[in-house]
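In what follows, structures are represented as structure tokens.
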Structure I
């Protein structure tokens, strides 16, 4: 798996180079269209007909009158998705309220909305903390994993794309406990 990951990373790096041959760039465009990344996603453009009134259950947290629901959003060359579209791309580590002095928390993107002014926001639910017990990962300060509950909070909160630190990986140990591992390239404690 690691070898495949390294090969894919090297290919992406090579495709981003300015001297990449046009034929290979065209192959990349075809590949992106086949697997869900389109030029519209790259530009984050949305037609006016996509905007609808804010759903009643989100009126308390979304300030716009009309929003466009999106399946995915590309920010800083990273594609984020809502949980119902692609679960792995919905698991994010983010700074609560955008405060970079606080530790990032794990959450899952339930909805992605574009507001009328063009701003895109993610509506997330936080990963619940574990209900007691000793976290075996606390003994390894340089391995940024932590035990959480498998449950997500019922409270929905708005997260701006610039508040997102990284993805996180989640592995359910049992019905009540999950291991959460930050996939940030920058060291940060959970």
Structure II
């Protein structure tokens, strides 16, 4: 008997939850590490991130709960968490660290087939922006964002990412690294 890997378990949970959200008409987009993976980046085995608007989050949570997902409303106030029966963790994020999820942000998503389901996937630029915005004084790990930038560099609108992260000292340090290493063009 074949045992599913953690990554396959995440993909199965993503597929099930995405199907429910899609079929219910809730606008959403795959974000985070799995969005990077869907665009050709490295595998992610932590969780599934879906971006959706705040006004749709409670309905999405109810629909997933009705479908058998275990639901949580953590105290952070910017996301809900759901878990499928195999333990795949899915974050329903409506207020990431750079502000609210908007129709405009969701409109940047492109429909891509991921693990046998077509779903909207955030642009590589928007995924990188969210990753850079997540860097904090006590959570400075450039390895995942460097790996993502290296593998998706042709898909990234570097000027747009610069513009959207201009106020972040961690993004400035990141740009120094990727420019010096030849991953990204030097800013004009």
Structure III
């Protein structure tokens, strides 16, 4: 792999920053890992770690690892001065901005049900009250809001169904890939 990196460096002039690089071992002897750490002058990385803003782990994503996603959605709501906004404007913010915040995570992970329910609750409270927080007040059940307009809903995408669909698409793409391992 390092030979390939060196060939890439010779061809392009781009070199990996060794200060920002780590090496990860799995199922290797202690001697093998020590020898490779000294040979390549890299630090040993530990799981979980963040890559492109999302936590990578060898295990299923936990609720605690998903908290940055929930915090990002809540912080967006808190930054908007939406107490005087109409329902239509808040609905549009949910459908565009808040949905897009979770889209990347949904395409990478099967999000825990508790996290999806928490995001749904945050969106529901924002729609009906205009701020983040806890409230039982809802004029229409969320399940009806997620229905298509032709069925009397408001066409808000159901996060659980969306998460299952995009993960299924990823699995389908992986299984049809020509250079699959």
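Only the coordinates and a few stated rules stand behind these numbers; no lab work does. Given the structure is predicted, the values throughout are model-derived calculations rather than measurements. Cβ atoms are built from the backbone, for glycine too; each structure is taken alone.
Computing helix-only ellipticity at 222 nm (-39500 (n - 2.57) for each DSSP H run of 4 or more, over all residues; to 500) gives -13000 for which of I, II, III? Attributed to the structure labelled II. Kindly point out which one of I, II, III the value 1.39 was derived from, the read-out being Cα Rg over 2.2 N^0.38 Å. Source structure: III. For the set I, II, III, ranking by distance in nm of label points 7 Å out along Cα→Cβ at positions 61 and 173 places II highest.
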